[in-house]
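The following blocks contain the structures, represented as structure tokens.
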Structure I
Amino acid sequence: MIDFTPPRETLALAAKVRRFVAEEIVPYERDPRLTQHGPTDDLRREMVARARAAGLLTLQAPARFGGMEFSHLDQAVIFEAAGWSTLGPVAMNCAAPDEGNMFILGKIASEEQQERWLRPVIEGRERSVFAMTEPDGAGSDPAQLKTEAVFDGTHYTINGLKWLITGVNGAKTWIIMAKLLPHDFGNDGPTLFLCDGDTPGIEIERVMNSMDRNYVEGHGVVRFRDLKLPASALVGEAGAAFRYAQMRLAPARMTHCMRWLGAATRAHVIALDHARRRTAFGKPLIEHQGVSFMLADNEMALQAARLAIWHTCWLMDRGVKGRHESSMAKASVSEALFAVADRCVQILGGIGVTDETVVEMIWRDMRPFRLYDGPTEVHKYAIGRTLNHKGTGMTALFEDAA
């Protein structure tokens, strides 16, 4: 049976989250600590304290760490509510990259590693980074990984250059992906390592200027220069980084979609209110066909995006890996929600390109969503490959039923 009604307790919690974000976090959108490079860590800590006091901090965490350990579908409803402000997920500690890093460390890190590196992030006391992307190497094609690790049987030595690494300034928990070179002590290949952000050998060269400013401390360029780590820094198995990244990808794609759905919905509400109040040529804007059509397109896009997210989450809750479905959802939702934000700017007219409303900030922050966790074109390529080998999902569904 297909039932699109979320549990009553989930809806009640989502309403509480929405009120909290609207009343306590939205005012921070005018805070000078929301800089070109995103919220400062000081601003993050202040907002986290508010979420902690409201009982809304890191709700998605595993139960053993005091969280509610949501199903994917429950998470979709709650994260959409948190996304009403682009600062909402930061306050509630469910923003990227921390949310995805918490997920993967909860799956593959040892108990000792989880206590040292994961618990402080879950509790909102520290931040984390995932250092994979490189200027001339790993990106949408992680197989081009160039950062190298050498193992001498006791220590790993890592050298390489990374960029677009979110939140590097002040982050404590670092997950580093490097290509472990062949050695005499075990497996080699792409591998994940854990270390502290102030470990000698980590050089933060600069913070990049980018069009979005919703990620804490922005995106950095980092050089690893003879970074020396003990054998205990290995996370999971050597050579298994791509497999672990795949484990993280589908859920992370969906949480991006959930949060941005909330932001796009807010932009739509602002544009709708403006269209009802603003007049032109003798009547409200919403009574002009051109504007009403844009609002109708928004409403349809938001509904379709929500259903794509919920369907993929429903599958993952039933044990399906959801790579194909999450690729379809990420590609379609990111394109649709950016179009929603763009139409909202158009409906608002002159004020739409100013900071008189939050729509301009949502538009800028949302544009990179079409790139993060895989650009649309990479997802379409993956979808096409699946079609070539397996056919469409609905075809397989009917064949299974037959």
Structure II
Amino acid sequence: MHDDAMDSAPVGEPNSVQHHETVVSSPMEHDITDGGPDMVQFVDGDGNRLATTEANAAYAQIVEDLTAEDGRSMYRDLVLVRRMDAEGHALQRQGELGLWPSLLGQEAAQVGAGRAMRPQDYAFPGYREHGVAWCKGVPPENLLGMFRGVNHGGWDSNANNFHLYTIVIGNQMLHATGYAMGIQRDGDVGTGDEDRDAAVMAFTGDGGTAQGDYNEAMVFAGVANAPMVFFVQNNQWAISEPNYKQFRIPPYQRARGFGFPGVRVDGNDVLAVYAVTKAAMDAARSGQGPTLIEAFTYRMGAHTTSDDPTKYRIAAEVDIWREKDPIKRMRGFLASKGHADDAFFDAVDAEADQLAARIRTACQQMPDPEKPTMFDDIYAEPHPVVEREKAEYVDYLASFADATEGAH
């Protein structure tokens, strides 16, 4: 589609003149999409490459090292992840899934973070990290099993170093910190071997930062200097509660109190998210300890399919954030740099259609589980209490069959 020279061209080469974001007129008292002067950003809402600033200077070289092919690949991930998410939402509305938590609007935060991880790095998600799962190689069909109610989670956590979804808010942060401390004790940190050194990244939303588990994990990670990155997707709403009802100090600034750095990044700018996360993960793997990343983004849809956001937020707010859409932004950037053409964009859209059809078919063909399997894989090793309960349940089910045979 493009010649070799195009493929090797740096994706992050800045324009000679710095572009500034256009503030969208709104009824708000201020631009709610503005993350402040500390926010790391490389591409504005229209796809214009921003010049180096004090905030993004430390990460500029990472972006400069990306090629045009890297940029196209990131765009492809954004589009396919969004289509996967849309299919999950549609399947729930059609009665094929019991629930679906949408990531609409947060694709860049998840794809940027996921692509910054190495195969040996372990991800601990909440329940909305479909984009991270995609980047870690978890088949999208597997994400649907739990929400359809046909399995215990849908995938082997250790196959892709992607933990099962965690429904209990913030609980995964403690799991992740414990795992990171284990990596540290195994000696897989700071060896200089890129195939051995590992780190952990745990994901939560802004609402999760108010949980005890989250703050306890920060204490342990800071004191232990664990190879850990806390990735907070600040999508502005903890279900129906806005930021100002959750905290007085933004998440990235609170990291200092736990003894490690915090960074705010434009969560709708996939290049910026990738650069910041790569730097944080590299630091963690080398033994420099944890980092907190706050991806400043927005949840365009409902909290889950059981939520109605029109009850607590106004449509004008959503319209303002729509102008900062991560896919629109990356498409504009690639087009302006000549790194992609209409044929490329059309091919990605066609691939997204094929992915959606594959997901739908797989979901509808998922077999119902055998009832006794609910007792499987509860513990790593066989457990006598669970085995006894399973045997009693199997006998209970068999009693119905016996009763039916007796009636004949």
Structure III
Amino acid sequence: MVFYCLLPLWLILPATVLAGMTKTGTLCTVTPSGSKDDSPSIMDAFKQCGQNGQIDITSGDYTIAKVMDVLTLKNCDISIRGKLTWNDDIQYWLRNSVGVTYASRSTAFRLGGENFTLKGHGEALFFGNGQKWYDQNRDQSNQNGRPISLTLWKAKNVWIDGITWRQPQFWHTFVAHSQNITMTNLDMNATSNSRWGTVNTDGFDSWNSKDIVIKNWVVTCGDDCISIKGNSSNIHVRNVTCYESGAMCIGSMGNPTNVPEYVDDVLFEDITAIHSSNAAWIKTYPGQGHVRNITFRNIRFQDVNQPIYVSPCIYSYSNCDGSRLKISDVTWENISGTSRYNVAAGIYCSKGAPCTGLKFKNIDIKPKNGGTAKILCSNMNSDSGLACTGTCPAGWKQQLSGNA
């Protein structure tokens, strides 16, 4: 007598189906597996369709429990319509997040290569379980291993569009060693629901990158909204609304102080800042290099601590005149709104490298509680068009706690 054993269908399906990924031609389709980790399925899709292919991460809930690091993308279109949740195994991420060189930072998700798109269609959601990170950090500084949500690394000709972030672990996005990057229609929010702050949850940071367009963003974060760091050039930021942030910033840069850093040709325009620390500002360490040809245009704000601010000695507020990092040819035009206290601008330039070519046009800043705004200036060109009301002391702080 012969016995036949009929196996359940799921036992004889290809492994790629069980893992939540199927490949048809050059299209890899990822679906939620219902497991504790969907990152293997997504990484399999990157491996099989990341060159001259398409990747479709469909609607549904995905759990990401491992680092995703892909630097070989080429001629690839990535579509995400699901919710990606990075799990809260903090010790795993502290041990395994991928280093990105800058200031000992690291990342949970890194993409590199050339000629690729990452589109969220207004449906993709990146959820970082950030509250766990904010609570364990307890308002301390930048914890090594605390991962950036998304990093572009050695990427060229990339378009990112239509993604929402909620509760990221650390910075939302970082672009490094990259060129020709366009990032549009992004929605970011890092908000703590406990006594502990989010601490350094920047919206965007660039470093060693050029030819970047940022357009149509809404960002709520605990630190810089858009930050242009060292060796970045030709960057256009337009139509961004920032809440509870540092808004538009050049820097920080110039650290380590013996390595020259440069930022050239940056335009911020049509920006709104609400209840932020600053609006349009430049921060450097007392280092070497230059900041040149920067424009802040059409910047509107409400209840901003110190709207216009320039410092050559950020954070330590010492050795300010030792800086050789020259700031020149910077324009602030159509800058209007209310300051939290009575200082509209605090500008201190290094005596060792005084600011030149600063220009101010149509500046209208009023203290929200009435009175006359102070404009404090030191070691800058006298033909700037800014009606300075007094000198700015060396080491002038970024955050004010009351009227000057």
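Side notes on the structure shown:
- With percent of Cα pairs over 17 Å apart, for residues 107-162 alone computed over the structures I, II, III, the top value is the one for I, the highest of the group.
- Among candidates I, II, III, the computation of percent of Cα pairs over 15 Å apart, for residues 235-290 alone that gave 53 used structure III.
- Looking at relative contact order in percent (Cα under 8 Å, 6 or more apart) for structures I, II, III, the greatest value goes to II.
- Structure responsible for 20.0, with mean count of other Cβ atoms within 10 Å over residues 75-82 calculated and labels I, II, III on offer: III
- log10 I(q)/I(0) by the Debye sum over Cα atoms at q = 0.11, 0.17, 0.20 Å⁻¹, for residues 147-218 alone from the coordinates reads -0.33, -0.70, -0.89; which among I, II, III: I
Every number in this text was worked out from the coordinates using simple rules, so none of it is lab data. Just so it is clear, the model here is predicted, and its values are computed rather than measured. Cβ atoms are built from the backbone, for glycine too; each structure is taken alone.
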